[in-house]
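Coordinate-derived values only; no laboratory data. Just so it is clear, the model here is predicted, and its values are computed rather than measured. Cβ atoms are built from the backbone, for glycine too; each structure is taken alone.
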Structure P
Amino acid sequence: MKPGATLFLRIVLVLIAVGALAFLLSEPHFEGRNAHATLFAIYFKDPFLAYAYAASIPFFMGLYHAYKVLAYAGRSKEFSPSTVKSVRTIKYCAIVLIGFVIGGEVFIMLHESDDRAGGVFMGVLIFFASVVVATAMAALERILKNAMDMKSENDLTA
């Protein structure tokens, strides 16, 4: 892959990470029930917010490993064990995020809320995006392993 293309994609990943972090930190202030709450009440008295922050950890880990995969591709090391390991980690992060989303949906359904539809819809979107990422990474992991095996066979016969 061309270094310019991987640099562009890495910049996009950083922008996604910064945007997601800004959303996570600013959204609780705009939520209707927090309109007149103190910072302590917003951040320390809402168990769902703590759950959302915990669920963001695999998301940011996945972005970090995607950044690493692009760095490997920029150095023409796409078919290395490090790349396969990072792709596997992205897959596991997506699976963990699916579990967090399911838990969040259960949390939303079990607690009283004026508007569940928005939270459920956001959960469904994140769920399907995570399923797509996990599936794509599983396929990419298999392809990279096969390519590495073929490369090692060619190295042995040469």
Structure Q
Amino acid sequence: MTAPHFQPPPLKFPPPTQTATVRQWQQQLRDRGWHITVDGDYRGESKRLCTNFQKEHRLDADGIVGPITWKATWEASSTKPPQAPDRTLQKGDMNNADVRKWQQQVNNRGWPDLSVDGDFGPETEAICKDMQRFKGLPVTGKIDRQTWDEAWLEKVPVGAAR
């Protein structure tokens, strides 16, 4: 899929930008699997997720949707997940480096902020279930290999840049 024509000016905050172009960019990011509200308002949360997208795709992380970030939102390939843990992570796991890594990634992708503490408690379980529903996975509240990978993987068009 080729990116639609970029329509200047760049999307940035502040000041808030409210346009159909913002909505189009937000919808594409959501279609890729990012947990972003599609409301047409480019404010703090959109800027945060833009910056995270840019970091993940090794772009200049300035939080501004300019021509390069715009094109990447449609055409960049998905990032490769890190090695999944050897076992399923679940409620009760404490001070676990893999839980901490997963918590940070779902925060980066737009789910409500979790304490990145490595403790798999009720909040982590709830966000896990929310992400599983959003991604169309079985809703178990446990981080198995598929749930782990989906925290990093994006839906991208066939033939996206490699």
- Item | At a computed 19.4 (mean count of other Cβ atoms within 10 Å over residues 23-30), which of P, Q | Q
- Calculated from one of P, Q, FRET efficiency 1/(1 + (r/R0)^6) of positions 55 and 87 (r between Cβ atoms, R0 = 30 Å, to 0.05) reads 0.90, and the structure in question is P
- For structures P, Q, which has the highest computed value of FRET efficiency 1/(1 + (r/R0)^6) of positions 71 and 111 (r between Cβ atoms, R0 = 35 Å, to 0.05)? Q
- Note on the structure: From the coordinates of one of P, Q, FRET efficiency 1/(1 + (r/R0)^6) of positions 39 and 143 (r between Cβ atoms, R0 = 25 Å, to 0.05) came out at 0.25; that one is structure Q
- Item | Entry that produces 16.2, 49 once Rg and Dmax of the Cα atoms in Å is calculated, selected from P, Q | Q
- Can you say which of P, Q returns -12500 when helix-only ellipticity at 222 nm (-39500 (n - 2.57) for each DSSP H run of 4 or more, over all residues; to 500) is computed? Q
- Message: For FRET efficiency 1/(1 + (r/R0)^6) of positions 15 and 119 (r between Cβ atoms, R0 = 25 Å, to 0.05), which structure out of P, Q has the highest calculated value?
- Response: P
- Task: Give the label, chosen from P, Q, of the structure having the highest value of distance in nm of label points 7 Å out along Cα→Cβ at positions 31 and 47.
- Result: Q
